[in-house]
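We did not get these values from a lab; they are worked out from the coordinates using the rules stated. As the structure is a prediction and not an experimental result, all values here were calculated from the model.
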Structure I
Amino acid sequence: MDHVEKRFAATDGWVKMPDGTNHYIFGFNDVTNIPKDGMVAQRGKATLLAPLLEAYEGDEVKLTLKDLGMTKSQGVDDKHTIYWEGFPNEIILGSGVTAASRSIPGGRDFHYNYKVTAPGTYVYHCYFETVEHLQMGMVGPLIVRPILEKDPNYCGRKFVYNDTATEFDWEALIFLTELDGRANDLSGNDQKFTGMDGSLHYWLMNGRSYPDTVKHGNDPELPLQPFSSRIDVYEGEKVLLRFVNLGFQDHCMQLLGIPLQLVGQDARKILSCDRDDSACWRNSVNIARGQTVDAVFTAPAPGKYILYNRGHHKNTNGGISFGGMITEVNVLEP
């Protein structure tokens with residue numbers, strides 16, 4: 001068992017779409033190693049997606065949330081919180097009281113303590129004014145790794161769950177959300193949030209829209225969109241795709257020419273009624289709103305393969321240019 005300590009900040013920021021437009025967001029950023037006198041400089045640097053939070057099964061996690069306030073919406077008194085979606089037991093708050101989530105006002109700190117009990121792919125998000133804050137971008141990935149990886153008999157090997165049948169060599173996060181530029185920008189102007197109206201819509205993978213999805217992680221042109229969706233692997237490697245849908249629409253994803261083996265759903269290994277392993281194969285994967293799916297494939301012959309949304313209207317930027325939920329799987333010679 002390890003003790004994991006992280007500090008995240010809640011604030012705002014701007015993200016860039018491939019058509020040259022910029023859009024206002026709320027979000028989190030990782031300020032774990034930032035001294036207190038440097039916190040003010042982190043205001044306005046929220047990322048989309050929010051930072052990856054990961055731990056091992058059995059770890060004790062202490063997460064401190066710092067509300068830095070907004071740079072643009074100074075007149076909005078929005079509080080924030082971190083809600084750990086789908087976890088099997090409640091969080092112990094800093095006061096010793098158990099609760100799923102509690103919001104904090106601007107300028108304050110709040111401590112969450114958690115004993116991680118089950119491996120899998122999860123999400124976290126702000127639970128204050130949930131519809132608005134989800135749409136505005138306060139969403140992030142949460143991965144709990146199985147204790148099996150720490151077994152000396154399996155040193156260096158990776159597993160999705162505590163079962164050797166879920167072994168993989170390399171993993172990629174595919175986090176699906178949507179962005180309505182008009183709704184986001186109205187919220188940034190201190191006007192009443194009315195929800196998505198579809199007037200200017202983007203479908204995102206890991207906070208980016210194609211072709212930005214295939215740019216490398218931490219690309220300097222996308223300072224607040226650090227996650228890449230580009231997948232570079234070698235022929236014969238087993239690849240885990242951690243699909244997450246924390247948007248407002250269902251999505252159907254397909255990896256052209258490569259079947260996917262589903263091994264987990266909603267942070268649970270897929271089992272039949274008699275508890276036998278019944279992981280199944282699919283040419284496409286349906287991910288409902290709020291759902292996570294763990295899928296594994298073996299990299300085929302070298303070449304470029306396309307992972308995309310089968311809803312073709314979601315493969316656009318602003319409904320005009322080609323883009324949206326598309327990325328590339330590049331298989332290299334071993």
Structure II
Amino acid sequence: MASELTIGVDIGGTKMAFVVADRAGRVFASDTLPTSADDSFDKTADRIASLLNPYLEAYSMICGIGIGLPGPVDAERGIALHAANLGWEGVPIRDAISTRLTKSPPIYIANDVNVGAIGEQRYGRAQGVANFVYLTVGTGVGGAVMIDNRLLRGASASEMEIGHVSLDPVNGRQCTCGQRGCLEMSISGKALIAHARQHLAGGVDTCLSSEALSTRAIIGAAEKGDALATHILDIAAEALGIACAWCVNLFNPKLLVIGGGLIHATWHLLEPRTLSVLRARSLPLNYEATSISLSQLVDGALGAAALVWYHQNEGQP
């Protein structure tokens with residue numbers, strides 16, 4: 001048995017995942033619970049504690065709990081500022097969990113993308129890398145930046161909202177944030193579907209069907225050479241390449257890690273165009289200093305467990 005263990009909790013829109021792990025990333029216990037947006041915050045906190053307390057009783061060497069959740073987070077005060085999918089606004093999650101526990105280990109919370117970056121540095125592609133950028137693409141687009149082994153933090157705890165930097169503020173598609181042409185409206189899962197629907201309404205020749213439209217269907221059609229699906233993914237690849245170039249030119253990282261479910265499902269289709277655009281739009285000196293890699297860590301709860309080591313080691317991996 002390891003001398004020290006941490007608990008990681010990954011709170012998502014559909015499920016909550018839990019792990020007990022050591023510094024090397026070995027998992028000693030894991031569980032999942034469904035997330036219900038209809039539940040009150042207090043009920044959700046009760047359910048989380050109902051799993052944490054047995055862990056605390058079973059493993060005496062637990063030295064902290066890390067919690068990753070969507071949206072901006074006030075890590076110092078332990079408050080989830082805005083988790084839209086959960087219906088949480090300014091909820092004191094750290095204190096709410098702490099008061100429900102039978103023991104009192106320190107609890108750390110962070111945005112799930114920051115947690116992903118910390119996990120990649122400890123267990124994934126960014127091991128030993130002090131300066132890197134982490135981008136994740138799925139339903140939306142998010143990012144995190146590690147500089148000298150420390151996460152870049154913003155004044156309002158909402159840094160690296162790269163999904164809402166506009167590619168085309170005049171003619172671009174309307175984004176849920178209120179702006180037009182956001183990156184998220186070109187590369188996310190919802191963007192692919194919106195783009196396909198727009199063209200299907202025009203009666204283009206394609207194997208895609210509006211009745212059975214999904215990201216999986218678009219990817220499958222592109223793999224078969226469908227012209228519309230290929231066009232949609234080409235646009236996504238260019239947008240991703242531009243976003244990567246922004247990161248390379250702004251932060252001059254040694255490594256750019258890209259991940260998320262959509263990227264892993266489409267990278268074989270996106271890679272040539274993305275890398276071409278990245279090279280064309282990056283300053284040569286910055287481009288030559290950066291390598292790009294797909295993310296390795298797929299367990300968000302394990303990344304949350306690494307959040308404890310990040311804080312207790314004062315940011316050192």
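Numbers for the structure displayed
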quantity: Structure (I, II) behind the derived value -1000 of helix-only ellipticity at 222 nm (-39500 (n - 2.57) for each DSSP H run of 4 or more, over all residues; to 500); calculated: I
quantity: Computed 16 for relative contact order in percent (Cα under 8 Å, 6 or more apart) - originating structure among I, II; calculated: I
quantity: If Cα extents along the principal axes in Å is computed and equals 54, 51, 37, the structure in I, II; calculated: I
